[in-house]
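Asker: Once you scroll down, you'll see the structures, which are given as structure tokens.
No value in this document is a laboratory result; all are computed from the given coordinates. Note that the structure is predicted; figures quoted are calculated from it, not measured. Cβ atoms are built from the backbone, for glycine too; each structure is taken alone.
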Structure I
């Protein structure tokens, strides 16, 4: 039944006409490898049961023609809750969900415990969010075309866009580093505590295209990648604490424009791009001084700060530091 549903969905792509297709239900990438290239691969096994997810997706990528299609499925966090609530006796549901989340979600991310976890479970039945699943596919060279739910599983239709990233440093654990643009345009890595689902950085570009920036122009509006505890961390800047290491290391200064990802940097005006990379990014941005209301004002705020800093660097940073502290402590300034 599900194969017919998938084939019906695929009619919107290439007219549903695929010359060479492979339909499997497997966790082993050896069952995907072939001397021939396919223009459609469908795997009916849930991704949660695959031991090395990225390696599997990479194998699929390499066995597809350019612009070939890949259909995969997973059980998301919300779908898992629905399944577990049906089978757990009343009174134990919340306790079971907490234990299940810790064992199948947190433990596989911890450096020492994950070795034991994978030895015992072989990585089967892991907890995965929808955004981790999508991010992993994008990191492995796929473009997401469509997703739909069927029988409490999420099915994703993706298209081969390029070769895999082979990124061994994608954000996954509770403490991670983000690739950002530093002084002179050099790549630096900013450390943070996790507030988003794993592999969320790969969804950033598409979210900039489909979601608006929030009112103050700083972040994506109603960003779906942020977890519940992540919102709490962000509210009280707990997630920013590891950046003190970047400050000590010399990657950033105490005051300065925010370190940006390439996707966010690409949204800026050309003149401001040039101004930004003349200085180190900072821990306390001019945002907390001017409190801009939209992205145009946000750029104007940074442009004004950088122009002043170019003339009087020490005085400017001292002025912005005290003004930002006053706004944060006494006026409740926050980046929403």
Structure II
């Protein structure tokens, strides 16, 4: 077995992560890959830009005077920083709703600093602090704009969830009845496809003009202009990749070692799946693949230097190992 990512401790490879990559051009053709292109997987939160398409197409942003910063939050797995909570609150307020209408549940914020600040203020956790609160607020906006039931927006039979599946089928080329369904961590339906189909779906964001093009272009622009709302102000790889490339590359991470990357300059999309679900492998893999594709400049790599071979630190703060991407893409 060959390593995909090596995790070192001193001179020893202590662990390996296996994985797969699919890269598609704007026409949906696979132009580079590594590993099993037919690996069937959920995209988890990486699917949020696709889940936002029906929200944009419903006219909800215009109906409730929401802007691209709100749209970026609808595509986010945010760190629950003050800026994220304020944006989610603005969406809900515009709808005449509150955090109690979000069905995403409660968890401790991804940002330790944000959580400690909440504790100092004596602020109780609520669903608005969930990293998916922006997505859920966007789904409620769809309901308000279309007159559909806001209380059941997370159910698979709801018109919004049906619209998401239909959109995903169109973009990926996978028939609707072949898309496998599960329940995401935040309670809404989540979808599984072969890796090559996910690459095709995300490449459609930079593909030929089609019915969903205006919504997809707006989503890309919103994420690229507001990367800190998509992730957080620090230690978020997708945010930092978008910042370093000034939004030319749009990225969205997902749980269990998935990431989607869309390069609006080269007009291609790349999806990555770490088979054991360990997200620590994603940054070095993404940067090695993007370098091989000629998608990042030397200056951009320098800005992302800490992610290229991330250091493993012990409790003394001493470097004891590295996370090293060790593969080559299969290129034509």
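Asker: Assign the value 0.00, calculated as FRET efficiency 1/(1 + (r/R0)^6) of positions 108 and 308 (r between Cβ atoms, R0 = 25 Å, to 0.05), to the correct structure from I, II.
Answerer: Attributed to the structure labelled I.
Asker: If relative contact order in percent (Cα under 8 Å, 6 or more apart) is calculated from each of I, II, which structure is the one that comes out at 26?
Answerer: II
Asker: Additional query: Looking at structures I, II, which one was FRET efficiency 1/(1 + (r/R0)^6) of positions 28 and 300 (r between Cβ atoms, R0 = 35 Å, to 0.05) calculated from, given that it came out as 0.85?
Answerer: II
Asker: A value of -0.45, -0.56, -0.81 was computed for log10 I(q)/I(0) by the Debye sum over Cα atoms at q = 0.09, 0.10, 0.12 Å⁻¹; which of I, II is the source structure?
Answerer: Of the options listed, only II reproduces it.
Asker: Taking distance in nm of label points 7 Å out along Cα→Cβ at positions 60 and 284 as the quantity of interest, name the structure among I, II where it is greatest.
Answerer: Structure I comes out on top.
Asker: Additional query: Taking 3.1 as the value of distance in nm of label points 7 Å out along Cα→Cβ at positions 220 and 316 derived from one of the structures shown (I, II), identify that structure.
Answerer: Answer by label: I.
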